[in-house]
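The structures come next, written out as structure tokens.
Bear in mind these aren't lab numbers, they're just calculated from the coordinates by the rules spelled out. Keep in mind that this is a model prediction, so the values were computed, not measured. Cβ atoms are built from the backbone, for glycine too; each structure is taken alone.
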Structure P
Amino acid sequence: MKHILLLASTALLAACATTPPAASSATAPIAEAPVPSAAQPAPARNAELAAFFDEYDKAELALSPLSKSYRGIKDADYGKWDEFTDAAAEENRALDQRYAAELQRRFPRESLSPEDQLSYDLFLYRIARSDSLWPYRKNGLVFDQMNGAQSEGPAFLINIHKVDSVSDAEAYVSRISGVARYLDQAIAEAQDREARGVLAPKWVYPYVVADSRNLIKGAPFDGGADNDLWADFKTKVGKLNADQATKDRLLAAGRTAMVRDLKPAYQRVISAMQAQQAKAGRDDGIWRFPNGAPEYQARLRYYTTTDLTPDQIHQLGLDQVARIHREMTAIKDQVGFKGTLPEFFEHMRTSKQFYYPNTAAGKQMYLDESAKAQAAVQAALPRFFGRLPKTPLQIKPVEPFREKSAGKAFYNDPPPDGSRPGIYYVNLYDMNDMPSTEVEALFCHEGIPGHHLQGALLSELGEGEVPPFRQFSGYTATDEGWGLYAEKLCKEMGLYNDPYRDFGRLQLELHRAIRLVVDSGIHHKRWTREQAIKYVEDNSADAKGGIVKAIERYVVYPGQATAYMVGKLKIEELRAKAKAELGTRYDDRQFHDTVLLAGSMPLDLLEKRVNEWIAWTKAS
């Protein structure tokens, strides 16, 4: 899962504790490979249109200090948070509408080159797509276990806010203090939504409260071990090239900000969430809202970029579950297991041989196995990709303060200046939820050739290759579809030689197929959380703790999880078509570059792009 901080305006629109083992040191950049000679020539660009898109990008960034930090931009806003208010969301929307109208007024589409026409279409699609959720923006949850305001701020400071100078450290202190205003705005927004009848299901609140409590325990609040945020700030200040008096001053300011500003703010979050929990109900699906049915269809369209209905999504899931079950049965027979497929699922779920110990040593074993997968895939990349990223990849456990509630694994893109690596986060809170059979496939999805290859390539694109809005925005169906496609591509790259590891790959694919069934079941067919959990238990080898966490994710994130399989099937369909039509002229490197190097896009435009590449290759 590509994990992107929900900025305040985006959250308004849309609404993975002991110290972990050391992260893998496998951060070497990927070696460059020659670009295939048959690559299409770079198209000419309209300079005025390019300037228009750059102007839009600057205007959008001006409204989001956090987006600037993700890009590696340090300016006067480096110590600030985004505004978490409806007025800020209105301002973002007005900016989009103004630029969409200006694009159509100033640039007749028919006068543009094909590549500029693609940018034109993508710009208008992006804005219309965002606007499609505007009527439902007050139905989103401000605080939840997946993207809640309570954890995203500290995660941002730890992982995104770089400290290379004294002024950077001062900006960090400013952001620690500013968390209070940010969280107060989030509380006010959550209470406004409560007044409109929008509350999370009752079981969500203990996660939010636990995350909040984790962030105000330990030093500097009491005599315990260092709080995760405090430990991060101390480490970053300690590495500065500054005298000890300056470092002491910075640490004193950080301590004051945490005790005086941050702690009371989290106490207010806890009080507000406990008050809401007392009023919350137990229904889970989006259908519980008066406009739930049209909202769910809108969210499916938003995430999948298709017009598939909830019933079609459900049936597609059932069909894919049946197909993957047949492939799993073949592996069951291959390893000589005597029993039914459900019995094999139970064997895979409960046998200790498929899990690392739930200890610091066991967690390090998982990280080491991930690093081995990284080395194996990295060696095979030049056979499958023309352009390869230079940005390193870091494998890192999820921080203790949020590991209980966070997802199984996720990825953070690097900034375009290469100052921070891409980061693959793996959640090692409970090793009983992380089977060793899935270690390779999970790495392939979040690392290479999945999200890191995808994200780093885009971050490294040269100036003018694509407009910024194409370089730095994404579509779940294309991005997560690519991650799932990458899992299977690793089989061609030499992984999964052990049939149990291949079963792990299929288990993760089954996990995505089941999502189609349970997401539509919860939000369209009115399944309860317990019904959805039972369906997964009966039809997969997912670890029980992982099942609960996954279902709880789908409850608070309607529609998003359906896009993985929809996108993967489309990419596989396009690859098969290219192979069939090009025969011996087909080249995996050119196909993959065609999919990745133009930026993320909706599936119909991706199909159009691949079809154009096929036609160009035939004619060349």
Structure Q
Amino acid sequence: MDTALGVERSLTGRRWLWRPTDARLGAALSQRLGLPELAGRIMAARGVGIEAAEEFLAPTLRALLPDPSVLTDMDAAAARLADAAERGEKVAVFADYDVDGACSGALLTEALRALGCAVTPYVPDRIAEGYGPNGPAIERLVAAGHTLVVCVDCGIAAHEALAGADGRADVVVLDHHLAEGPPPRVRAAVNPNRLDDRSGLRQLCAAGVAFLAAVAMQRELRRRGFFAARPEPDLRAALDLVALATVCDVVPLLGVNRAFVAQGLRVMAGRARPGLAALLDVAGAREAPSAHTLGFLLGPRINAGGRISAPDLGLRLLVEEDPVAARAIAERLDAVNRQRQEVEAGVLAAAMAQAEAQRAAGHAVLLVAGEGWHPGVVGIVAGRLRERFNRPACVAGLSEGLAKGSGRSVPGLDLGAAVIAARQKGLLKAGGGHAMAAGFTAEQNALRALHAHLDERLAAAADLPDVPELWLDGALTARGATPEAAETLERLGPYGAGHEEPLLALTRVRVVKAGLVGKGGTTLRAFLEGEEGGRIKALCFRVRETPLEAALLSPGRPLHLCGTLKADRWNDTPGASFLIRDAAAA
């Protein structure tokens, strides 16, 4: 296969390739939609046909929202939730401690409170209680008089813990994690990844499932005449939560998920939710929110609470109605996130050394572990190893003979299924997840056998290149990298898993001026100039001690750059910037 711009090995060791596309379809899309040729080519490469093009550019819930009833058990869940609203019951919402859990928990808490229920959100402590429902917590909630427990982003495998509510409180599960065997014996277990679910909605995150449950609940209440004497809440106000969870849980931005994010970003731009408005301010987000804002500014801060601090901080922020209180929680999350970064840095260095040795030994999957590694950061470190070595990576903290870990995978290799299979073989005390991410608990002395199982189950990873190839969608000159071009690419968003942001080559540019900025000097800011004219500003994140640092700090050398073109504004003047991901000598 021909390389892009002849780059067989870039400065970071990558091979650049042109993404395959149907040139005729790209030209037809460009002509039909009145878009530049590059935009048509990008859409064609992502499988967008002529008939679906308008919907792709303007995804709406009216066109893409499925009937909630297609999900197994949804009608039973909606009926039980409607019963709780009619009776004004005391309801506990049991949520996971990550972004998806916080968002789905906040969504159900607000939806039920708006209908008259007394709602208690509950988020377990990652270290003291672990993931998902546990017996003591369920016992406390039932003893406190909650007649309904709704589990969001968890519960599909909690058979034993949820059995404790049997006969004293009803349980509804709204989950999306991979399921094995029958669901727990509860009033309703809604999960598009149930073995008997035929909805075709496996791509939903938990907040997407929760939103559909809220839609179904209000539809059932409407049928019963509940809103004859009271206004019906507008669920569209919760789309900011669904968008945030959809991006941060790295589910495919296809179908209804694309509409969730596109519409949710518009809701978030209105800044009506005090918690998110405060967090946007604390994070320094000055532009209109984008998928990048959700994934890289908001998500890590909300996750930080569940990782190394109070587990319910994120959910509390999202339901807080007082702007002053919301600002205080947002500032605390920002501080906790900085603490998380310090803890992560310490674990990452040791994990990287182990991973280098394992890769040299020929392992298909990386499984590293260390005494005292904080369980709240092992998932992030696993993601860093996956990026560095281009293969599934699992990281575990060791304590008192137990290994508690988290893993991240690459497209096409189902880590969640491999972890579930390991538990079924008796290699794990607990474990589960989905294709791209999983968590597990094992005896420390079982790690060697677990590693062998993962190597065998995901053996195809051994054939992956050590550094991922980069698939480029097109090329631009500095003169062609205009604000108009950036805005055109913005129209093709939102971008995320399954619809990645277009990677472009910025050809034959020279660095005019460059310097390190930000805390610790890990970000490089540069001004670039094309050989045939044109100037553009550029950024390169996490550049320290990489091959890119020296090249970009050496003005005058002609380079091909690879990255993404971004639209931005300064004093209401439209502009463009280039986020550098790789470079090669021109």
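Taking helix-only ellipticity at 222 nm (-39500 (n - 2.57) for each DSSP H run of 4 or more, over all residues; to 500) from the coordinates of each of P, Q, which one would give -12000?
Details: P: -19500; Q: -12000.
Going label by label, the one that fits is Q.
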Note: distance in nm of label points 7 Å out along Cα→Cβ at positions 174 and 206 at 1.1, derived from one of structures P, Q, originates from structure Q
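A value of -0.22, -0.30, -0.62, -1.07 was derived for log10 I(q)/I(0) by the Debye sum over Cα atoms at q = 0.06, 0.07, 0.10, 0.13 Å⁻¹, for residues 102-453 alone; which structure in P, Q was it taken from? If you can, show how the numbers build up before the last one.
Values: P: -0.31, -0.43, -0.89, -1.40; Q: -0.22, -0.30, -0.62, -1.07.
This figure was derived from Q.
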Value 47, calculated as percent of Cα pairs over 17 Å apart, for residues 246-333 alone from one of P, Q, is from structure Q
If you rank structures P, Q by distance in nm of label points 7 Å out along Cα→Cβ at positions 550 and 574, the highest one is Q
